[in-house]
Structure P
Amino acid sequence: MQWLPDEKYNKGKFLLQGAITEILKPLRMYGQGEYVSQAILELVKLAEDWGKYVRGEDKPINAKYVRRKKK
């Protein structure tokens, strides 16, 4: 299993977040900005969990799990 150094991992996470932000940008025009910001955070967390799962870590991949962990 290969793991990226923190610097590369954080850069990739930043690029992913930027791409998701760009995709969801039109929703901000309809007053959904607050929801978009939260959705971006949750989508990035799901992507991180998926990455751990495909590397063999027993990690749940669902939005309910992400939201529960916030609290």
Structure Q
Amino acid sequence: MKCTCESERILTVSGKVSDMCSTRVGDREHDGYVPSGLNIGSGDYLEFSVCLDCGKHVGTFPVTEEAVNEALSD
């Protein structure tokens, strides 16, 4: 995997959080399982990758406003 800056120094994080994940986008909040569609994992698992050279989150972007609304809806 490579970052958009061409670096291959990618940190991948994975953690099992069960239903104890707190997520916020602006004034919208979600507590519970990891919301899918935000490139941070889903369900029980928080999973994401970060470039160690430029600090960018590595994944599929942009995330649409529709995806954010769906992910953070209760």
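Every number here is computed from the coordinates shown, using simple stated rules; none is lab data. If you're wondering where the values come from, they're calculated on a predicted model, not measured in any experiment. Cβ atoms are built from the backbone, for glycine too; each structure is taken alone.
Here are the numbers for the structure shown:
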| item | result |
| --- | --- |
| For 24 (relative contact order in percent (Cα under 8 Å, 6 or more apart), calculated) the corresponding structure among P, Q | P |
| Per Kirkwood radius over Cα pairs in Å, the highest-valued of structures P, Q | P |
| Among P, Q, structure where helix-only ellipticity at 222 nm (-39500 (n - 2.57) for each DSSP H run of 4 or more, over all residues; to 500) as derived comes to -3000 | Q |
| Mean count of other Cβ atoms within 10 Å over residues 32-39 - highest-scoring structure of P, Q | Q |
